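Each structure below is given as structure tokens.
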Structure 1
Amino acid sequence: MFWYEPDVKEVEFRKEQVVDPKMLFYGSSSIRLWDTLYTDFEAFKPLNMGFGGSTLASCIVYFERLMEDLNPDIILIYAGDNDLGDGRHPEEVFIFFKQMVSDVRKRFGNIPLLYVSIKPSIRRFNIIEQIRFTNKIIASEIEKMDDNVFFVDVFNKMLDSNRFPDRSLFQPEGLHLNEKGYFIWKEVITNFMLENNITLR
């Protein structure tokens, strides 16, 4: 996974710019490209730990290295999108998800862990059923956990009236979000945290 190294080093640089972050946003380029994240979640002292092209598998590989010296109150993860895009099966993503939960618990204890559903996208509409199924099995597993792990569903908020990915939420390439798309994410995540009383310690 050496090809991730420049992006991982960029995350390490970002870590140095934020003193004692309390909410970590970890995952793929959908996190990394969130330009308004620091103002959108200013009250939570966020740190953007997204690295481009990352899979849930690579987030596990780099977890210990990137989480060193951090002591968050909350962690939010968006990953799994690229795993499916690379041809992995939903069951593989499910196994990676369970490993990620285990890693978070070992390092940070029982802090709130928010897993953001894999988004629908125009570019990956050919695997929309795999995305739906992956979200379904992860959401079902989270329901059984009762362990301060939460499933945040952005999937349904990103569909148009015909149940297709809403083009107005994406950049022209049809994969990454635009400003309107990130506004939807901010609203969904913020409302979810309020409804579930997820706050800093």
Structure 2
Amino acid sequence: MLSGSFEYDSETSLNIFKVYVEENYPIKANLIVYTSEDDNPSLDGLDDADVLLVFTRRLNTSGKSLIQFQNYCEQGRPLVGIRTASHAYQNWLEFDKVVLGGDYQGHFGKGPAVRLETVEPEHPILEGIPKFESYGSLYKNPSLRNDTSVLLMGHIDEYSEPVAWTRLHNGGRVCYTSLGHQKDFALEPFLRFLAQSVLWVSKQN
């Protein structure tokens, strides 16, 4: 798990997820924490990772560290992206379209909770997950790639946007969600969604 979304306290949130997932699933989670937007930590650990979960935001990572991340993606290995992962690295904003299949165009302002609508109720990622609402502002993703498969739509007032989808990138499974506000990590259905996303991209469910 890569933590570097300081706006959303990703380190705290991912530690909550780490405890949850290790208590409830056959998953061992390792956390790599970016200490600043200019940090370039070694990502050697990706060589042995079964799945990469990304929760970073506009990091200025460059050089070997960024190349290690790009190589992981280029190899078509399993990946889960959370919220600001759509603009994870300032020096590789193409990651959103090329790997995640998204089209991040900012977000609506703070307002009511985002109402979630299930689009693919039979998908393994959504198995056993009850309806819930998200606390974060609704991200705009108006033009997803044609090969994406939307799992959840989010609704506020008269606006609707896809908030979770899957796709294949170079043969590897990818799942992205624009959910991930701090308060979302207090919701068991959201934690279950993330856990089942990790299992699905790794072909474990």
Structure 3
Amino acid sequence: MRIVAISDTHARHRAIPDVPDGDVLVHAGDMTSVGEPEHVQEFNAWLGELPHPHKVVIAGNHDFPFERAPAAVEPLLTNCIYLRDSAVVIEGVTFYGSPWQPAFMDWAFNLERGAELREKWDLIPDGTDVLVTHGPPAGHGDVTTGGDGVGCVDLMEAVLRVKPRLHIFGHIHEGAGVTEEGGTRFVNASSVTERYKPTNPAVIIDLDI
């Protein structure tokens, strides 16, 4: 299975330098600037133009209506599988998606570190092959330009428990890249730079199934 991972397109999806074909396209959140419905509609139209037979999408901290008025915006995503603390099985591979991240200012899908976030990560089922979250786990793709590691410790503990083959996320634009630990490949798939320039290429991951 060829998985093509992108994230944090912030309504600049059409300017991404290249989105290669594959079996599953994964978008790890922040499809909009600040949740504008017209951005959701345009993003959905763009998804419909892509050749991937399966598209998996979660929301991010910029996608406000997906937290505050989900009934109004979730139906706009007709060209993908939208996950919010839920899973889908594609060709025998289990994808689980969740939009939450440690609280930062007044963004969407904010939860306090500790018990609040652990409650969400405890929902990740054993047997998950591909975990998709918006925020990074501690120690992987989570270092800001200021040198601070801002990933979630409890999310990393959940990854070590579940042992997915692949963990895709974004949120920290400057952390884009691929790392590995404990049999899991970690992909910060942020498509834009810290200055919101859509110059980062999509990440391709081939999974044996």
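Some observations on this one:
- For the set 1, 2, 3, ranking by distance in nm of label points 7 Å out along Cα→Cβ at positions 85 and 133 places 2 highest.
- Value 0.55, calculated as FRET efficiency 1/(1 + (r/R0)^6) of positions 109 and 125 (r between Cβ atoms, R0 = 30 Å, to 0.05), assigned to which of 1, 2, 3: 2
- When mean count of other Cβ atoms within 10 Å over residues 5-12 is computed for each of 1, 2, 3, the largest belongs to: 3
Rule-based calculations on the coordinates, nothing more; no lab input. As the structure is a computational prediction, the values presented were derived from the model and not from experiment. Cβ atoms are built from the backbone, for glycine too; each structure is taken alone.
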